[in-house]
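Below you'll find the structures, each written out as structure tokens.
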Structure P
């Protein structure tokens, strides 16, 4: 697909996946408007790690997804919207469910209304594999039932259903992408892999929650490629499409692999405050990515251990000065 000169909005642009998406779009020649959550420090989030020349041509706009006026201004004049903006911390959603619901559902409503009114050519809405809850089958396909096992997952189910309704009710040209566990450079220590790596670089004891949970890890560049492919693909309007590696790794195996790559024997200290409530924990997530391969022409390219090496290199190059074993919510 030709991205040169195409006007694109990315919400949640200062986040982990959003910053990588903006970087790739700019490299492809797109005119990128980056919507980031306002703060008094004028902090662009992880966009600060972009090459200076790329950052200089970003159209950076700060605001809040819950502010319909700010969202309307951000959407005005663009051809494509990638909607990634959300509060994504599951432990945070236990503490502040109202803020999570307001941002993830009402924020998505504001984006959809703006897209409808400005007749945007296509919106790629970012969901999450968490909407499926604990798997009822070995490989999760898009027809799997949805289960709100945390306030976060419930808010994303609500957002997904709003997107579905706007496709059916107003003809909004939307496609919903459901990434499984995306990982890579720049990811916060709230996530499993960077917290294991950052602790392993400073010592041999890793403080974690459950070691038995199983996840389908997808490298961030692969996730970005799938999202961009969703703009070019035909006959995907109104569809939900998984982006995952169709493989599974337990939390304990992540610790073992990181230790092997660092040539270090790691031991785990389990902490109860890092474990989700039993009925809220999602034990296993593995994607069936056949729909993405068939309809987007997409498949993941990065082997898991190679991706881990990139994360380790990033953490070495960007050392953390505070206590790395502190629990990040």
Structure Q
């Protein structure tokens, strides 16, 4: 049975379909389905369909427990992009300013050396990861939880256009499918499936980002979590992942090393105000956290966040309780 017919039937019945249904309703639909006309309409609107049995279909997605019958594509990149080395970066929609900055920085520093950055184009961490990848001149893939013809959320229309110019927007859902709450956990399995590594930047205890982490773990992928403040609800999910054995991510090179890649020397991190203040103090002399607090006037929580940001950027390192500024790795 045609994989495109399965996808079209799912759209027509507003259901989740990954294998041929047994009911008479589907058999009637399949007999009347004109695949040639459907493909022509897709092409006329700038979309493509990549069936699960197609040689170009990403092998990592095919390995999922319930791979979609196919993926609808929108964008200038070839379908081969979906099989290239990739890292998923996901996190909270209502993230902190620190989470936004980390996500954008990781997007830049991972896309710069050649990794494709995969995320869900949602507000917050997802969008910043895409923007960082685009800023580095890299490639990025956005996975939608609605029809391929939708820019969701609508406020990210310009972001979607930028992604399409250099990468791909993909969805298992045909044109016309409206976003629904149950579709987003389903799309998270595709985000996890497209990437060898998943990075969770910020996540509440019941965040959808943790669903992506679960899918990644089930598929045998490496999962990283960015450590967060123990007093922040936005870090409750990521800190829980760390307790369960996720790998702490303190700099982009933690991920790049898994792929045998070196940092891109042309990609320089943008530091927040507090991180820049701390780095300026460390340029004078190495110091412990207490001394840095006195010199900079920053409170313990803000100082800890700034130091984590510097460590993630590769701009500072701690040894035996003493922090030192370091040259960016080349």
Structure R
């Protein structure tokens, strides 16, 4: 059996789609899967079981990337074709089953919209695939000992970026002698590229060096997933890394402001979010707002609110363990 799975350009959306692909692989053991996604998201699927091919599909002018993809897949007869990009591709190839996610803004969380493509309610939760080599590298970088608090101070645009000083203050409170994770180490995560590294730099500079693990832009996505799985807590801006942390099983607290948690909050049994006092609509209605130039809109999200959210999440995660 052969499955074609066409998914997102961005890392976060790609991570959210992994539950759907995992469902297909479990329903059809031994099926060979070809995945098409954006170049940035390709690493999400690098360790996917039975992945015969991962096609990184950079966008081209006039939609020519779809022609490139058609050329790559048209010679195969697919048993199942899933298109989460709402293109016409699946109707131009030979396929037994076709499942297409239609475009346009829809109400509700993205994960529910993905599940609806296959008629799944509740929708399957995202997963994070790793290989033994990824797990081994994570174990070497984050050896057993004091708990690790993962910090994700970056995002794909400035409006979603929480202040670096607040990240540091939050870590100090969480790792204090009377905090929920006393003596914890900090692991700072960021995506590849100089821009992400620059966003993480103030946090790295302010944290205690002897207790800080610099992972900003140094890991592949499967390695990052393996490292995140070893964290006692992850706190980060709304980003692909936040979704990867939740998929990896780390207790994950997402920080939200000008992006709607109703649509994109981290999902899973060990995930939660906190948000600014203002709603998304109030934030973007600010006079002079321009998503291309406006800086952080996260100012009303205080350290106290984030700390309370982290404490509540850790207590919720610990409750089932205490009952065993």
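FYI, it's all coordinate maths here, none of it is from the lab. Small disclaimer: the values here were computed from a predicted structure and weren't measured. Cβ atoms are built from the backbone, for glycine too; each structure is taken alone.
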Re distance in nm of label points 7 Å out along Cα→Cβ at positions 27 and 243: value 5.3 computed from one entry in P, Q, R; matching entry is structure Q
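For Kirkwood radius over Cα pairs in Å, for residues 99-226 alone, find whichever of P, Q, R sits highest and give me its label.
Values: P: 16.6; Q: 14.3; R: 17.0.
The maximum falls on structure R.
If you work out Cα Rg over 2.2 N^0.38 Å, for residues 251-314 alone for P, Q, R, which one comes out largest?
Result for Cα Rg over 2.2 N^0.38 Å, for residues 251-314 alone over P, Q, R: largest is P.
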For structures P, Q, R, which has the highest computed value of distance in nm of label points 7 Å out along Cα→Cβ at positions 83 and 291?
-> Q
Which one of P, Q, R has P(r) over Cα pairs in 20 Å bins from 0, in percent, as calculated from the coordinates, equal to 32, 51, 15, 2?
-> Q
Working back from 14.6 (mean count of other Cβ atoms within 10 Å over residues 67-74, computed), options P, Q, R, answer is structure R
